[in-house]
Structure I
Amino acid sequence: MDTNDYIKLYNLKVDPKLPHHYIIGIATKPIISKTPGKIFLKYGPIHYTNDDVVNMAEAKQLISDKLFKTTPSEALYGRDVGILSASLGALFMTARMTEATVHHFSSEYPIEDEWFVDFIETAHMEHTKQLLESSRIRA
């Protein structure tokens, strides 16, 4: 089975046409900074693919399997998503602690990290504001 078959099997909410995913954290500069209130890229981007989403679903299934007991560490690292899982967990935890917002973007092609920095620089534009609002993860 290929990735698209697994996406259907696990009923995953990913688009096969957009296989690249990015998670970023955005914050504002504090009032005592030289640029108070300025929005900036604080965390990420963390890049993963639809294959990683499938591997996470399989790891989740292994963890919950009652017959063949598998620890979360064994399942995640066995499916090669242990570092991704730890990175996402750390990003979400620190974003909550620092009042940053977390956003998810999907793409047909890989995106360079620098693009996200440039994108955030245009956060004052209405189109960018709309994209940021629609991409926000409420966690």
Structure II
Amino acid sequence: MKLGRLRTIRGTIEVVGGVGKTNLVVADGLINVGLKVQRFHLWPDNIGALSFIGILALDALPGGVLMDAGDNRQIGWTFGKNTSIISPQRTILDPDHIVNRDLFLRMEGTTDGTYNYMIECQVVGLTDDEAIITIIKETSQS
């Protein structure tokens, strides 16, 4: 595995009915190039938002999904709650995953509104064998 430059993915996601979802990275067919997520930030654009839960996943997650470390598709979790002041956001990232194809952000059980996200990734060069192992880990390892 060869580490390359830093890449930042950022934007906004709209939450309606407590749910928001977006596809952040779309498979480009370059299996020998991946992204290692280093940091995951998520915050409301409105300080009045009460709470939020964000899940980074390697596959589209169905509705009603919970933060589940046993689900190999999920590689990052973040959550926060506002009180009279903004409480610190808590983020957990699995350091042993490479995004080789798709990356999704799903928000569940979240106050409606617009949220900002910023994901810092390290570009990773993979050998053919490493790429195959990474793709297998995306869906079949439990």
Margin query: If FRET efficiency 1/(1 + (r/R0)^6) of positions 36 and 92 (r between Cβ atoms, R0 = 30 Å, to 0.05) is calculated from each of I, II, which structure is the one that comes out at 0.70?
Written below: I
Check: Suppose you compute helix-only ellipticity at 222 nm (-39500 (n - 2.57) for each DSSP H run of 4 or more, over all residues; to 500) for every structure in I, II: which one lands on -2500?
Finding: II
Check: I, II: which one has distance in nm of label points 7 Å out along Cα→Cβ at positions 60 and 76, as calculated, at 1.4?
Finding: I
Note to self: Can you rank I, II by Cα Rg over 2.2 N^0.38 Å, for residues 52-107 alone and just name the one with the largest value?
What the structure shows: I
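If relative contact order in percent (Cα under 8 Å, 6 or more apart) is calculated from each of I, II, which structure is the one that comes out at 29?
Numbers: I: 29; II: 46.
Structure I accounts for this read-out.
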Checklist line | Read-out volume of the Cα convex hull per residue in Å³, computed value 100, structure in I, II | finding: II
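Where a number appears in this text, it was derived from the coordinates with a stated rule and is not lab data. Note that the coordinates shown come from a computational prediction; the quantities given were computed from them, not determined experimentally. Cβ atoms are built from the backbone, for glycine too; each structure is taken alone.
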